[in-house]
1. Suppose helix-only ellipticity at 222 nm (-39500 (n - 2.57) for each DSSP H run of 4 or more, over all residues; to 500) works out to -16500; of I, II, which structure was it derived from?
2. Relative contact order in percent (Cα under 8 Å, 6 or more apart) computed as 31: which structure among I, II?
3. Out of I, II, which structure matches 52 when percent of Cα pairs over 23 Å apart is calculated?
4. Using mean count of other Cβ atoms within 10 Å over residues 39-46, single out the structure from I, II with the greatest value.
5. With distance in nm of label points 7 Å out along Cα→Cβ at positions 47 and 95 coming out at 1.8, pick the structure among I, II it was computed from.
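Just so you know, all these numbers are worked out from the coordinates, no wet-lab data involved. The structure displayed is predicted, hence computed values, not measured ones. Cβ atoms are built from the backbone, for glycine too; each structure is taken alone.
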Structure I
Amino acid sequence: MSSIKIRTKRMEDGKTQIRMLIAHPMEHGRNRDPKTNALIPAHFIQELTIEHNKNIIISGNTGANISKDPYFAFMLKGGNAGDKIVISWVDNLGNEDIQEHVIK
């Protein structure tokens, strides 16, 4: 099961709203385990990429300052029914995920 949930909504002005929720702990490495008082190791998304019909529209580096289970939303100029949105991420431990979504 993917950690990425994607929702799209075509707007009347010709734009498409893209919203995504990523299930990820996003630990920055400075929190302590309440039972052992040991530091919880850093574990966060480092790279986030969004593609529209195989064209990269957003590619960026993120860091440990983003909250757990991050939510991102943006407007895409254009976007038609049947267009494909692909979202992928890679974290600092080498884990990765990818999810495809077709605009309706």
Structure II
Amino acid sequence: MFDETYIHYAANETDHQRIVLFCDVERPVHTKWVQLFNHWFGRYVMSAASSQNVEGEKVGFVNILFRYFYHLRAQAKKLKAKHRGIYYIGKWVLILGILWAIFW
């Protein structure tokens, strides 16, 4: 099961065909305004994360960016496994640097 609220990567790296059933499940909401917002969000924001399922299908820009960030994240996991202290120092330097850049 794939949950679009969690960043994940999946690939069929076998020589067998894989079948995937995609179902959008709409969560119940209490007001018409929230329902309209939910539909708008699904159509325009979530489509930015769309993936290519068949040749020629459009790929969302979030999915394109994720391809590059996934490799960076894999390198960070390797660093964390080998040098935990350096990983956390780098992580906090990066977080504080981003906050400084946003609020400076």
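1. Label of the source structure: II.
2. I
3. Checking each candidate, the match is II.
4. When mean count of other Cβ atoms within 10 Å over residues 39-46 is computed for each of I, II, structure I gives the biggest number.
5. Label of the source structure: I.
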